[in-house]
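Following this line, the structures themselves.
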Structure P
């Protein structure tokens, strides 16, 4: 019996938390937990309540109290936890390589902060996150060469890591769950008399909600009203979402529905007509992969992460994420069922490469 530790004490919402759950889902589906001791560290146990009867879940509620607490857990607490135990694999799911004793060590890097174009105007949204992003590339560097391998989500990030940190043992692992479809009974009551777009994202300034809202203003001025854009924010999440709601809340074609659990989001994917994904910074862009399963239209930022995530797909158009007029035109064509799509082809990824969670876990646990 092996002892596997999976640490994710900074994962508590959105795509990063989905990564944690997809990892655990794959472990449980493969029944690896039945023959091995799997321990998961998490910020709050309630986040992994569905797994508590299948693996050992340890809660560290102070880990998000401050960045100092986070670093203390990573570099001191985990060392003393691990030093007297026989740990076969330590799998850190949130960017930092902890100071631990283990036969194999892996770090999963999916925080885009090292690639963030820092602008002073964005400090107001979260000065702590802004300042932390300035140092994140240096935090990535600590202990990184002690890993058996570093795991990233896209090939362009692998190239950047190899240049930035002089590491060669980098695995590209697509964060695709082995069950893309989610079947649920809970349907959200959304008006289907109109053509519907959706942009599912947590409100951070680089998620670029503004360009979608500005495109809606353009369409409104043109007298086009038979559409609805669903945004998964409500204005109460943080200062950024508050400003978006305050500035664009009177636009009749925008529906602010707030954050959704993943199951309800998948339900919406089945009813809406088109995904818009305008984020300017991602290490993957999980909703793109999820929405591809519907075989519906996607309008996505013309950036390297999006090209790699979209892969092979027939119903996609790429747009300049800073050009609301171009986006409005693509939206208008969708509404009138008059769009001509761009053919997107898969980018070939060199080994080591894992196409989904099952493949990645074979790398990590074998």
Structure Q
């Protein structure tokens, strides 16, 4: 369905709001449902796909009514024939979602695919940690654009075979004691209970384009891992840092469980630990990207080589994650790749 442009007043208001900040405030409300899109920026003629979910992750798209610029339609896709911002609202059982905006442009913009990072501070000893793990599982069923990192910790009196001992500086940075805890884009704590606050994560996919993208290339040679991270810029930046980390998946070890998730088993004997942080190839808070390189249209490359960590159980289960943070330590964009993968930039 083709939707006409917002009236000039709403478009002007949105322009003013967006011009005041690099990341505009997303309007939220305790509505019980939320809508998602496949991208916040589209070129004219490209299709926008809308999906609708309850707060706990149940998809109700087929049972919902979707409005674009106040016009009701039966499909969950639309295109636009004029540039501007388009307002999407979903209704389900008399519950209305918050506003969702999609910007249509003439194709001249350079936009990189926007992804979100969740860092899960966890432990095999931590009985409440499966709650956050379950929340991440629900998020992954809603969006493929969320990258997960599980940072295992073992405070005094506990033990964890995957304990990442070099996370002290990061823990001091977030300054939030206790476990479990999930952080979105490094600086935003995921609200408790996480499985009932999925919208908070998804909303970080919304808003303005990051104007920064990453592409990773990696290889393994004997006992060394080589990683090349390419960062592309579609506007001028300053005071950026790059973080590059090695994760291992499919680690099987019993997990203490005080929750009702995973059938309430305690412990969960054959629990699979994915996204497990094994090594950080940069400073955990990031290595500086030279300001002379972070200008519009430029691409910058960082090459890293490091020994294969001795604690790796299966080299075929390794992923590389790279993300760029701003001067406040918040993630601008993130990308994950399998070891040996050769990536191109993802554009929107």
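Just a few scattered comments:
- Computing distance in nm of label points 7 Å out along Cα→Cβ at positions 61 and 101 across structures P, Q gives 2.4 for structure Q.
- Per percent of Cα pairs over 22 Å apart, for residues 69-164 alone, the highest-valued of structures P, Q: Q
- Each of P, Q could give distance in nm of label points 7 Å out along Cα→Cβ at positions 93 and 157, but the derived value 4.3 comes from Q.
- When helix-only ellipticity at 222 nm (-39500 (n - 2.57) for each DSSP H run of 4 or more, over all residues; to 500) is computed across structures P, Q, the figure -3000 traces back to Q.
- Comparing relative contact order in percent (Cα under 8 Å, 6 or more apart) across structures P, Q, the highest figure is found for Q.
- Here Cα extents along the principal axes in Å, for residues 77-228 alone was derived from just one of the structures P, Q, and that gives 66, 44, 29; the source is P.
The numbers here are math on the coordinates, done by the rules we state, and not lab data. Only a predicted model underlies this, so the values are computations on that prediction, with no experimental measurement involved. Cβ atoms are built from the backbone, for glycine too; each structure is taken alone.
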